[in-house]
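Multiple structures follow.
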Structure 1
Amino acid sequence: MKSVLIIGMGAFGIHLALKMSDLKNDVMIVDKDASIIDEMSSLVTDAQIGDCTKEDVLKALGVSNFDICFVTIGDNFQSSLEITSLLKDLGAKHVISKSSRDIQAKFLLRNGADEVVYPDKDMAEKLATRCSANNVLDYFSITKEYSIFETPIIQDWIGQSIENINVRKKHHINILLIKNGNDITMPKADYTFRKNDNLIIIGKSEEVQKFTNNI
């Protein structure tokens, strides 16, 4: 369990707060909009109304006590930059700021952000990759070169084992997990594929897409 501060209750900030709370973290949220804070207050550990571009507001929050401080303001980059810088000046341990453009990310990193996230860009890239490839149920990029994909089973594999098919050598991919309904298996070489199996595979993106296009 971690203690987190989330500044800015736009759509991304709200989803982040709810999920962090679901994962049993201590979550404090802050926004200037009283109506949002009233609506969210019962769903998180603590909720405060305030303008975090003001140093005294951030000081009162005790930002150095949080494991992570998120700056999730999406519609005012100047405020996001000021808050990010103030958080670091006030001793915040780890600051993660939301950005929509590369140039914004550069300024945020130069002014105190330990990490920058691009939720809109990441979601768009994920959706484009999933919809451009055949037989991809889900997708997660690890690096520019390697990704994790969820794909349906090749019908000809049913009843055969990973070892017999020689998946790694033939297709240049590794199978991390097998999903079948609510069952999740970390397969060994002797695992025999079943009907309705989904594969969670890792590999170079171009190799995985070659594989999925042949399913």
Structure 2
Amino acid sequence: MTKEKLDFPEHIDMGEFISKEAHDLRSPFNRILGFTKMILKGMDGPLTDMQREDLDTVFANSNHALMLVNNLIDMARLGRGEKPFAPKASEAQALVNQAVANWQKAGSEKTVTFEIKVSPPELGLPADESLLRQAIEEFVYYLVEYSESPVTISIQAEARGGRVEFSLTGQGAKNRAASACDMTMWAYVGRKIVELHGGELLESQGDENSASIRFAVPAA
């Protein structure tokens, strides 16, 4: 019987590996989340309060782990220039509103209030809407993690010098237990998406009571 050589690589391009194996990296968490949600809905029978509380913890932590894996995959693909990019005529107001709605749908243990101002309301720009929404969401995650609850997130967009400038500010006491891992991922992915649009990060700074992120992308 012919034997084949087993693959025991000496070196691996981690970016290439993560990008290539994205499906297998996500699958275990999707299965955990799917079955946990099914049990929480009572499809396997009634639950005690303690069981429901434990399963809620499993679901929340699995969802967080999946988010980390998704960010890791995005980091690899953005770093390798493999992220599909399809810009079209878009409106800043709709992008910001949908990004906030997506973030709120994901849920948070913190009390977060949003203030949104886009001037003019019909402000347009060429954008890959899915990606630019993601960048705004990543920056919101960053600012919320930076701060203790309650947090007020202000998002503004305005035309300036042939570009659309976005300004995000988080008002809240600095979170001493903020996750450096999470924040590094959100910052990297958000910045790379902005650069993919031909834009740039203008400011990223924080103090004991607030943090702000400003970026600009070309206007329509």
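Please treat every number below as a calculation from the coordinates, not as lab data. The structure displayed is predicted, hence computed values, not measured ones. Cβ atoms are built from the backbone, for glycine too; each structure is taken alone.
Comparing FRET efficiency 1/(1 + (r/R0)^6) of positions 67 and 147 (r between Cβ atoms, R0 = 35 Å, to 0.05) across structures 1, 2, the highest value is found for 2.
Of structures 1, 2, the largest value of distance in nm of label points 7 Å out along Cα→Cβ at positions 91 and 123 belongs to 1. When mean projected area of the Cα convex hull in nm², for residues 83-202 alone is computed across structures 1, 2, the figure 7.3 traces back to 2. Which structure, out of 1, 2, was helix-only ellipticity at 222 nm (-39500 (n - 2.57) for each DSSP H run of 4 or more, over all residues; to 500) calculated from, if the result is -16500? Computed on structure 2.
With mean count of other Cβ atoms within 10 Å over residues 179-186 derived from the coordinates and found to be 10.9, which of 1, 2 does the value describe? This figure was derived from 1. Can you say which of 1, 2 returns 18 when relative contact order in percent (Cα under 8 Å, 6 or more apart) is computed? The structure behind it is 2. Taking distance in nm of label points 7 Å out along Cα→Cβ at positions 59 and 163 as the criterion, the top structure among 1, 2 is 1, with the largest value.
Where does the value 1, 6, 12, 15, 16, 14, 12, 9, 6, 4, 2, 1, 1, 0, 0 come from, among 1, 2, when P(r) over Cα pairs in 5 Å bins from 0, in percent is the thing being computed? The structure behind it is 2.
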